[in-house]
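Peer 1: Heads up, there are several structures right after this.
Please treat every number below as a calculation from the coordinates, not as lab data. Keep in mind the model is a prediction, meaning the values are calculated, not measured. Cβ atoms are built from the backbone, for glycine too; each structure is taken alone.
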Structure I
Amino acid sequence: MNDSAGQPLAGLDTSVPNIARMNDYFLGGKDNFAADRRAAEQVLAVAPEIRIMARERQAFLGRAVRRLAEQGVDQFVVLGSGLPTRRNVHEVAQGLLPHARVVYVADDPVVLSHGRALLATNSSTAVVRGHALQSDEVLADPGLLRLVDPNLPMAALIPHALQFTPDEDDPLKSVALLRDSMAAGSYLVAAHAVFDTRPEAAEPLVDIYRRILGRNEGTWRTRKQVLRFFDGFDLVDPGLVYLRHWHPENPLAVRGPEKTWTVGGVARKPGG
């Protein structure tokens, strides 16, 4: 939905950049507006590797979903869903388990509109409105409960939201509430940009996103700090690692993790 491709949705302020649409731009998509592209180019001016990182995040999610589906996990909830792209969670999961049920949770009107249009004929997949880190409300949503049984193991995926949530919003508590509300044997899949190898990029990038989100406080974390989100879970091999190190399809892809600096992990809630 670039500016020349059609009219924006009613009530949508296209003058304000949006994280999901910026990520679409990083991935080479067309569902973004001029404000999104300007903000994205500001990010790329500081860290041009962000484009590669966006692709690596998408690939990591695909590998994680595939491995979980191979183990029989058939319920997936994507918290903070981005715009539809190639090899979405439902495509990967249902390619292995046709009966798998997938719910995308988003609060951006463009994401909601595109997702619902894309999935209108897929009765095992839904898109519901909700905030990524308000798990108590999300897991009680009637649209989600139509497909997902919270009393059975599921996989909750948080691909973006944690890295944009400042400590003042207590994201650790949000993830803990999510953990406690899921059945034993459920999984958490999360990714988060870290600045261990790029400390000089932290301040300018955090300042850009702080202004985009209209926040007084910015967010940047190290791998050690991100590890705390997995408290109460058992990380599965190989733990919390740079994304290209997480069960790469091509062993050569593990070279140079310092060039892209997003970590990710898959962890299981004990029991079950």
Structure II
Amino acid sequence: MKFSILLRSLLFIFGLILFIDGCMLILQNKIHLGTVLPFLIGLFFLIYVCSYTKIQNFFKKNLKLRKFWRIAWIFFSIWFCSLMAFFIYLHQHTQSNNHVPSVDAIIVLGSGIIQGEPSPTLALRLDTAAQITKQQPQAWIIVSGGLDDGEVKTEADAMSTYLQARHQLNAAMILKEDQSTSTELNLKNSQKILTAHRLGLDSKIAIITSDFHTLRAAAIAKKQGYNNFVTVSAETPLATRYNAWLREYFAYLSGWLLNEY
């Protein structure tokens, strides 16, 4: 009995955290799987705990449904364990790179803009790129990202403006890939720009993205033939870190199913 009360208390606290987190991000118009799913799971936990007695009485009268209910909890537990394993794996394999070897080009992958300005996640990627560029001014910078829904300027344009205004980088060294809408296209379309500047897949390239995204970005780059690159991880804002990790969990699975790597 005490264990049941403790478990429900933990579910309530966990559900409340997920629900509030999802609400806050959705109200900021950040509507995607990484925000909607925690919101729904949190809402479910809150309803479950608050209606626990009614739910138990219902299943006492419907034994067949009770079996399906238990099976559903088993599948949810298995999925949750796989998610935690993925989070642990990400944490262990996404440490920031402090040393970047000399490179010919830097590709900064897009991550969305808000009212014409880079999102906090994208801004950190650009800040990381600027640090490298100031140490290696000879390297081209390819900013990659097309037009987001509801925006009037492309990610690439916003990224270029940010680098020039915030870090005073030379506009002549910033190359814009402004057609892509995914990581796969970011890297694929950037190849044309590399070729136009006498570089290729054998050139020394730094691919800059968020820490949680480096594993998938590297896998996609290898599949496309990049063979002399290094991934550089930018920190993810704490406010959206675990939502981004959750979204990446599904993106990693879908990328594998779609044969992106």
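Peer 1: Supply the structure label, taken from I, II, corresponding to FRET efficiency 1/(1 + (r/R0)^6) of positions 190 and 246 (r between Cβ atoms, R0 = 30 Å, to 0.05) with the calculated value 0.65.
Peer 2: Answer by label: II.
Peer 1: Now, a different point. Work out the source of 142 here, i.e. which of I, II gives that when volume of the Cα convex hull per residue in Å³ is computed.
Peer 2: II
Peer 1: Among the shown structures I, II, from which was the value -20500 of helix-only ellipticity at 222 nm (-39500 (n - 2.57) for each DSSP H run of 4 or more, over all residues; to 500) calculated?
Peer 2: II
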